[in-house]
Structure P
Amino acid sequence: MTSIPFSRRSFLAMSAMLPWALRSLAFSASSGTIPVGLELYSVREALKKDPEGTVWAVAQMGYEAVEFYAPYFEWTEAQAKQMRKVLDELGIRCYSTHNNEDYFSTKNIEHARDLNLILGSKYVVMAWTEPGKGLDGWQAVADELNAAAEKLEPAGLKVGYHNHQAEWAPVSGQRPIEILAKKTKPTVMLQLDVGTCLEAGSDPVAWIRGNPGRIRSIHCKEWSSDPDKGYKVLFGEGKADWKGIFQAAESVGGVEYYLVEQEGSQFSELETARKCLQAFRAAHGGR
């Protein structure tokens, strides 16, 4: 991405043609509640075409936060400042960003730090590492996370790790996710992706309860055992026990914010995001 065009007017024109009225969905978050945001990979095609307009649309749905993913790293500081201005105008937050593993390298970590500070982030999350590592490889990832945590701590930023399926598959009798939990500093957030945890045959509630205070954000992604559906189901239409997940996350997990994430569905990206937020509120007590 080479620019972030300001396109609120163009989005307003486009929204008039949508089958739902965004403005009627504005939601004022109650104080003292855990905010719910959207991982923007969920609306990746819209984001590529119109970053600011997409963030505006997401905020008008009632999302209280957004999580930018890897392409944000291509921004200049000026572009990040413009996006922060948009976030402030909309009254929403960016609590964390998703980052490729090489963004934590000596070459790149300062740029990641500077962009996250501008955006107002709290957590710089490693979103992915190459699967197929042996135990030594996963220990190296833990060491990398710890080193990044030490580098970012003086700036007031924390590090996180986001799981996929591979972290739940035993390697020489140990699950990589357990190695990462045991070998990283307590300040390193273990961001739980519910959908990939379920697909791997693991229990997200048990994982939350087994790691008190470490599950500070959760990707609320569904998964269906129906091979024709998989991740293409809306929030609440898959296998996840959201009541149990919410109870565990808020009683012992230390959750600070939730993030809806969607791989896709039969609906458009923005309509999917809207429907998932409605279902999230219904499952989480109508908030």
Structure Q
Amino acid sequence: MRPTSLLSRRTFLAGSAAAPFALSAAKKKPPVGIELYSVRDQLKQDLFGTVKAVAKMGYEGVEFYSPYFDWTPAYAKDVRKLLDDLNIKCYSTHNSSKSLDPENIAKAAELNNIIGSKFIIVASAGKVEGLDGWKKVAEKLNNGAHKLKASKLRTGYHNHASEFKPIDGTMPLEVLAKNTEKSVALQFDIGTAVEMKIDCVGWINKNPGRIASIHCKDYSPAAGRGYRVLFGEGAAPWKEIFAAAEKVGGLEYYLIEQEGSDYPPFETAEKCLAAFRKLHA
């Protein structure tokens, strides 16, 4: 064998041995999108312009919320073309529980498939009476999950503060986690958990593989601040949350959400994305 051939072979073997480590180091980070409720007034006035604006900021995807359900399939196709042209994704949609009703679920599936969404997330269960009522919510989520399989869609539930308020010693969110199938995602809203003094990392660890997405919303207990603080300026332990979500939770994507701040909505969205990138570096 000629020296040059030997050198090439040694170089190849060395490179092959290092490849697994290089691939591990180059593992792609979960994408970050924005829950469009953060810019709701702008979205209502100009949906296409608003989506273009957040894409220009660097958001990799979006989550539409309940008004999308009134779209026609033709309009949904126009939205999908916009997303494709901007090279961003719709990761999921927020829905009332009515989207899983027998008379509505086919429409929800059609619209979500058109825009490329993978999750139909229930963001409001409406009025629920007692723990038995929450078991019925879980049953509805399970039924929805079964019906959506044919459309290659998943469902899930997005918590608010109320799901952390115990009823007879048990949190409603615990009832949902215990009584829903593993395919039902538990979309974790961090800000509300922090407000309710929940151990965010502990909750993720208790529900491995269930935390497909996280709403990156912060919260400060300081008087007059609450949810108005920007991402990273509140009390949430973000680095620990990121680590648990990605190692244990089965995290697929993050979503920035802001209910309001001291800045205009677009500036708020831009500042939050910059802070996320810095903390998640």
Structure R
Amino acid sequence: MINRGGIVAALGLSALMAMIVAPAHADPDNNQLIIDGEVIITDVAAPDDSPLDRIYSGWRFRSPETQSLQMDDFENPGFVAVDDAIESWDTAEGSEGKSCASCHSDPSSLAGLRTTLPKWDEATNKPATMENLINRCRTDRMGAEAWGWEQKEMVNMTALVSLQSRGMPVNVQTDGPMAEWIEKGKDLYYTRVGQLNMSCSNCHEDNYGNQIRSDHLSQGQVNGFPVYRLKWAGLGSIHRRFKGCMENIRATPFKRGSDEFIALEAYVASRGAGLAVETPSVRN
């Protein structure tokens, strides 16, 4: 009997890999990301245990036109969401009649937080993402309803809070109780799934810099999230991007906020240690 599913998967994988036309590990450009006179670190030396030769931000693989949007906060389309979040920051909600400002005063008080996420949370005995922390504030301190993971207000607020850490190096904890979750994320990163039988590493480790669908594959770093994608015409979370990647290889994606995606986020963040937070970044 002909294994039609196997043939379709093989043809799909062949077609996808055929679109990658450059040699493996084509170099990123040498452009510098400078915003308001500050040089944002977009490449760092890879640690000894890294499978990569050097760590590069996805910004280095974008077209000059896309890069220029991120270099000017007035042109960066992600700042529309940031402005909306500033209004939400000062708006009292819930049974407690509190706003974000009631406890945290100015958003700048959270500078540095984005660099450490996901981080271990004793209350839940698992890593907490930015979305988890925001919703805890809403439900436990404000008495307000939790926001959906990809709800506009949530994505806007994660952008505002993450912006306070722009220029600071990613420094996710990898030891202690986080070690087990990092390892879970690593297993997911290298596990082939879906009809195309591919893993994250097949694109973002084996073929970064190569062309696919008229775009350049990056190393899949998450230092710029939430990111404004021209394809989305809006901001999106890290888990939205994970979901899209899984759908592209015809796999059943995990849910946003699932333990699987939290573990994967932790591992991918650890791979980009030392890169500067870029939020809100702009990508194709």
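Only the coordinates and a few stated rules stand behind these numbers; no lab work does. Predicted, not measured: the structure shown is a model, and the values here were computed from it. Cβ atoms are built from the backbone, for glycine too; each structure is taken alone.
A value of 1.5 was computed for distance in nm of label points 7 Å out along Cα→Cβ at positions 63 and 103; which of P, Q, R is the source structure?
On the way: P: 1.5; Q: 2.8; R: 4.3.
The value was obtained from structure P.
Output the label of whichever structure in P, Q, R has the greatest value of Cα Rg over 2.2 N^0.38 Å. The partial results should precede the final answer.
Details: P: 0.97; Q: 1.12; R: 1.02.
Between P, Q, R, the highest calculated value is found for Q.
The value 3.1 for distance in nm of label points 7 Å out along Cα→Cβ at positions 135 and 263 was derived from one model only; which of P, Q, R is it? Don't jump to the answer; show the numbers that get you there.
On the way: P: 3.1; Q: 4.8; R: 1.9.
Source structure for this number: P.
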